[in-house]
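None of the figures in this text is laboratory data; all of them are computed from the coordinates on show. Fair warning: this is a prediction, and the values are worked out from it, not measured in the lab. Cβ atoms are built from the backbone, for glycine too; each structure is taken alone.
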Structure I
């Protein structure tokens, strides 16, 4: 990719970096600290992203070639009237997590049909440019900036990159609504999607949550939980700081077993799980299901003080309703106990509504270099958006809560 310098002061430069080590953890996390809570989450942290890259999960070899766009003030002393004579280190003003992608796996916003149309027309869809957190369908900041002026410069750089690079298209996945609107203003096509989130208005216990649901939903959840309890299954909630090597080895076994059962190849490896266990344990929760003193299932969740994110689960033994208990009900118990306001259950999953989750709109932004394909995709996205709006209305009309107990969204 080309190196660009925006038309500002001479000490502001843009660098395309292929490794987070070229940025440094301090600089990256300082920039992340400038973001709003809505834009920043643990998946954007240096620890999480670096683990993906250094363990080979998201690397050039796996089809995720990091090409982070960064904007630097190489001489921040010029902006300070009290700067001393010694030149301070360059300051990271803005950054965009960006990858050159050679496939569309691990994205959760599907463009396979677009790639197929390109191929049938004799054109190459890959490589493409993608801004996303690999394998993580979680909304969060993509254009990270220290201030509004830096954010505006980063947007101009992105607009230049999409034209100057020899790629078919540029895609920004799961930006927050404000950034999605800015990307639309910059010429991107906006595409909407649906996830399901559980909201906690302050339930004192799980039964208080159940009491807000319609009778049939409440009865079904109790029946599902009873099946697991009657099978003799108990649960351990293991914080990241307390997780042992054996816990991680077992979780990885469950994770891989689930992918194998679906005839798929897992994206992550044990080295990745062990690395985040060491570098961000404060954000990690493992839920381990046991029977007769043996672990039989496990789920991995990432959390902050306000949000719990469901990520992966797996089991080595079949027990009726074990998935619902390990991946949903036990995490809900954790949210209630810790007063966590939101549980994001992951991609797709209309079945989550019967368990108290509500539909939430997500966004992605897309730009295609070929004018005819851009217009064709624009027409498709317009029709799809109308369909998503109708689908959201339908889902909201059949939410699982009593009429007077719907949590505020």
Structure II
């Protein structure tokens, strides 16, 4: 399967993208390469991406995809930029834009960036500088501009902030620079060929053709895990791990957090997980009974529970661990998790600037005290027993649940009336 991430550079109706085995995605963003539908042996073609309205695709996400056997090609836009940065790790760059980045001839993000329509159509609202640079060079070769005038015109165009580099702005800059002949020439060329001078489009088509031709990297070029594994990467991967159950998409992170907060017997579940983790460490290694490890750390003095001593980092990609941690989950739990996710999404849509960080600490703390039915001075211990380490961390984690919890309480109060 070929997964092409495109937006302003190529329309979704582009004939090459309708070839059998090709799947068209919107511009790539942080988390997209974690999607389970992108499998070992597949090819990902990165053309367009977002970075203003959503977090941009991280380098380590690409390295991890290549590490699990996904072929990754980049061209034209953010794909060319990432390919130039990761070529030594096995990502293939295609086209003139990639070559210019790789040689250091260009280096700015604004070379390929464009303003995009906010309605999901991903139409370009402005001109990428790399295309304008190419057009100025073509005009110079055609004898319309000498080198001095070409340099001055390009500098003036570059000075315009990228989302404001619209067709009208480009014409205004050219006329202000006295380059009326260039404007007329460009209009005439674009009337004959609407893609005239579109360097990004040509590179994108070349990248898709390369994928369709079956390009494959050398097996030894696959990056090793140390190039991407880090605490940040584990956080990202945990945030995007999901499953589809009963026709609904559930984030594993949300399912686990719900159990940690609302399952009355989760402390026993966490204890069983710690026992398993001690006997079967992740990534291999020597397993030992948890009691032995605890006695070794505490000097055999006792008085401390295992959950107070060991705080293992969770990897929600580990299906065995997830099965243990969600052993007591019910279908009703998953339905509630879905409702809570909807409530959180509604809060984000209806309150500009809302984030979970904005949820009040004292409000979240009261929720935990109410649900756990424990006194204030035992909140740290209860949080630790549930794998949340301490009360402060539990409060930060549980903020995601507060909008759903409050909605549930309001609905319950209304039904009583």
(message) Of the structures labelled I, II, one was used to calculate helix-only ellipticity at 222 nm (-39500 (n - 2.57) for each DSSP H run of 4 or more, over all residues; to 500), giving -10500. Name it.
(response) I
(request) Could you tell me which structure in I, II was used to calculate relative contact order in percent (Cα under 8 Å, 6 or more apart) as 12? (result) II
(request) Taking 4, 17, 23, 20, 17, 11, 6, 2, 0 as the value of P(r) over Cα pairs in 10 Å bins from 0, in percent derived from one of the structures shown (I, II), identify that structure. (result) II
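In terms of mean count of other Cβ atoms within 10 Å over residues 109-116, which of structures I, II is highest? Write out the running numbers ahead of the final one.
Numbers: I: 15.5; II: 20.6.
Largest one: structure II.
Could you tell me which structure in I, II was used to calculate mean projected area of the Cα convex hull in nm², for residues 93-308 alone as 16.6? Mind dumping the intermediate values first?
On the way: I: 16.6; II: 21.6.
Traced to structure I.
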